[in-house]
1. For which of I, II does Cα Rg over 2.2 N^0.38 Å, calculated from the coordinates, equal 1.05?
2. The value 19.8 for mean count of other Cβ atoms within 10 Å over residues 44-51 was derived from one model only; which of I, II is it?
3. Determine which structure produced the value -21500 for helix-only ellipticity at 222 nm (-39500 (n - 2.57) for each DSSP H run of 4 or more, over all residues; to 500), calculated from the coordinates; the candidates are I, II.
4. Matching task: 26.0 is the computed value of mean count of other Cβ atoms within 10 Å over residues 36-43. Pick the structure from I, II.
5. Quick check for you: by relative contact order in percent (Cα under 8 Å, 6 or more apart), which of I, II is greatest?
Structure I
Amino acid sequence: MSHNKSKSIIQYLQSYSYGIDTAFFDVLCKSILSWEYVIIIPVCDESAASIRTVVANVKSSSCLIIVCVNRPEKHTKSLEWQQQNQQLIADLTQSASRVIESNQKHQLLLGLFGVDCLLLDFNQQPFEDKKGVGLARKIAADTALELIDKGWVNKPWIFSTDADVALPVEYCSVVSDLNDRISALSLRFEHCGSDKRAIYHQSQYDFKLKYYQQGVTVINPKYAYIPLGSTLVINAQAYAKVRGFPSRSGGEDFYILNKLAKVGTVLQPDQPIVGIEIRYSDRVPFGTGPAISQLSQSQQQPKYYHPKIFIILKEWRVILLQFIENRQLPGHDYGLNQHWQIEAVLNKALKQFKNNKQWRKFIDDWFDAFKILKSVHFLSEQFLPIEYDILFGMNAYQQLIDLTKN
């Protein structure tokens with residue numbers, strides 16, 4: 001099993017990896033096992049049935065799933081989740097046709113629901129509250145990276161999803177014919193459920209995500225993706241270059257995509273579409289589950305960013321791009337120049353970036369997804385959020401729609 005060794009992957013695995021020791025693969029598996037694809041799934045308070053649903057359509061014995069069972073240390077439900085996790089581990093182990101134990105209490109479950117499963121058990125070692133799902137995703141992805149590097153997994157892509165998902169039949173084949181310039185895929189998704197109230201709140205939240213995506217498309221399409229840990233596919237080399245997932249209790253998908261967009265292209269194919277179950281959740285501090293929980297408890301209509309904010313930021317960025325030629329700072333900047341100390345930033349950059357191509361790359365990397373979001377929040381103090389019905393009647397909203405078509 002020979003792979004071209006990547007310097008960035010070797011360096012990452014040596015210096016930054018949180019992955020488990022995979023030496024037991026070499027001892028126990030010999031060379032009889034290898035997989036085409038690897039899928040990571042962080043898991044807390046789930047059932048074996050949900051894992052079965054995730055992979056029901058994958059139908060590939062050449063697929064390895066890495067299930068990282070975890071729980072936060074200080075959550076009020078941590079002990080309850082510990083019991084549920086223990087039940088999950090027992091059920092998965094029982095459902096496998098063969099179990100290979102490592103010396104770290106982790107297990108390789110062969111023939112589980114039509115795939116093989118590396119079960120990472122951190123149930124007895126709860127994670128710090130601020131690390132949570134990000135750490136679980138990182139451990140699983142770092143382990144996947146090592147298996148790719150060693151040749152146990154053939155395709156150099158890390159598929160990331162969650163236990164509330166039903167993966168589509170063509171899920172793994174999405175990486176066929178991709179070139180090295182693609183750093184990640186952000187797959188399309190649709191939320192599914194039968195509870196009418198939950199569907200209604202989910203549709204409100206989905207509109208918020210897609211509306212924000214439209215706004216960012218106008219500012220810089222490079223960052224116009226919806227960051228969901230359940231719909232990510234990451235190029236192994238790019239993953240190592242950006243030093244993997246951050247260990248956070250939420251937003252790990254946003255932060256890693258922000259970095260991945262700077263080392264390559266984040267592709268958004270029309271197919272396949274990942275189905276995500278609609279459900280309320282309190283396992284993470286923010287994200288889809290907590291958002292629809294809040295919507296269900298609120299007596300008020302949700303509000304959305306003022307569309308003028310995105311148009312202002314588009315124009316502000318255009319002037320930043322032109323600064324190398326005319327040395328003109330943005331006028332009518334609504335306080336953005338001072339907020340970002342922009343004159344000092346640009347003058348310092350001029351000493352380093354001498355031509356238009358370098359300058360554009362600098363502006364693209366500096367005014368990234370994080371700064372766009374912070375700028376939207378900053379301008380929201382002047383342009384207050386508005387209700388859905390009012391939004392649709394605004395000229396600025398129509399202007400935003402027209403700009404996304406161009």
Structure II
Amino acid sequence: MPVFSVIDVGQTPELKQVVLAGQLNASQCPNCRNVNYIAAPLLYHDPEHEFLGIFLPTQLNMSESQRQKAIGDLTKALMDSLPAEKRRGYMLNPQQFLTLDSLVEKLLGFEGITPAMIEASRKKVGLVDELMRVKDDGISFNLTVKENEALLDEEFFRLLSNFILSAQAQGDEQSAQQLADLREKLLPITTTGQKILKQRRAVQNLGKEPTRESVLEAIINADLDEVEAIAVVVAPALDYQFFQNLTDRIEAAPAEERPTLEEKRKRILEIVESMRAADQQAAQQSSQIIQELLGAEDMAAAVDEMLPYIDQTVMSLLLANIRDAEKRGAQAAVQRLTELWSLIVAATEEAMPPELRLLYQITDAEYPEGTRAVLKEHKAEITPEFLEFLKSSIDTIEQQDDGDPTERAAVARHLRNVLTQAQLGV
């Protein structure tokens with residue numbers, strides 16, 4: 001795992017969210033799933049807010065002289081990385097923090113997040129654990145829901161969804177399913193949950209391939225909550241012509257209906273602009289990551305170090321760069337970009353939990369001979385636990401409602417055939 005000691009978000013902005021999420025210098029065991037943190041000094045620099053902070057873990061039991069030396073060494077490392085014109089007086093006196101949480105609270109303050117908001121979020125995390133513990137006890141569950149109704153807001157359900165996605169990304173399908181079951185149980189009995197269900201139905205009513213006309217009619221007939229959900233799902237289709245058609249409908253509507261329709265248009269515009277801004281920021285951060293990797297002397301080592309921060313946006317942009325270089329006939333660029341792609345794919349596969357890596361091998365292998373060879377090669381790994389993981393993966397694929405349904409069905413059928421092979425030992 002990469003261990004960072006100096007972070008300058010002016011140079012590497014992508015690390016800011018990693019720090020705020022508590023994922024910096026942390027690694028999860030692929031077997032027991034425990035997260036381990038490295039107790040290492042950390043210097044954090046945010047030039048936008050003229051902030052320099054240093055976290056020195058108490059576990060290091062440093063003497064005062066050792067603390068001052070660590071502060072001096074880290075500050076010097078930051079100064080040496082900056083051109084002379086960007087060095088400022090505040091950098092000579094970094095604020096000291098005894099815990100990483102206190103540093104994160106300071107950084108969240110720059111984002112307008114108050115200590116009270118942070119405490120509420122902590123309570124919501126604890127509430128997820130409490131609800132998971134009592135979800136099969138009807139009386140205790142309903143009582144816990146009633147006592148914590150104020151905490152069961154949109155942030156709580158976003159947090160719960162993030163936990164589900166995190167468990168899926170780690171190959172822990174059992175935890176992901178249990179959390180998903182909890183969410184479905186909460187939806188009909190909470191105010192926010194009922195709103196989510198209403199929005200979900202509005203999106204489902206659009207059908208698989210909504211047209212500009214059908215989207216417009218859905219928005220005209222929906223309430224504001226439903227409009228927000230529809231706009232998020234069909235954002236790419238909300239082009240100039242759509243807004244022109246919506247404006248025409250507003251102008252033709254009776255006077256008493258126009259304020260509501262105008263509010264809907266305003267909400268849709270805000271959502272579209274917000275999504276565009278987020279996409280642009282993600283693209284900029286992804287571009288910076290790619291440039292840093294391409295400029296590294298040891299690209300393989302750089303990929304290993306940056307792997308936790310390489311996501312689908314980075315890979316999509318990298319693939320676009322490869323295709324653009326191919327069109328321009330820039331063979332040297334194609335070779336370098338392709339090399340980076342291969343290194344990332346190899347590092348990603350190496351970092352996968354063993355059961356997830358085996359699942360991908362089985363999915364890619366041709367049935368029946370190819371899959372039989374994979375099962376034979378990994379015979380020791382075909383445990384009852386892996387077979388349960390395979391069953392759960394098949395159920396997840398069949399229950400998904402995104403992507404090509406024909407392709408999903410083919411993958412599920414392929415894996416069911418492999419499951420039979422594994423169970424029969426053939």
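Throughout, read-outs are computed from the coordinates displayed, never taken from laboratory work. Everything numeric here is computed off the predicted structure, so don't read it as measured data. Cβ atoms are built from the backbone, for glycine too; each structure is taken alone.
1. Traced to structure I.
2. Answer by label: I.
3. Source structure: II.
4. I
5. I
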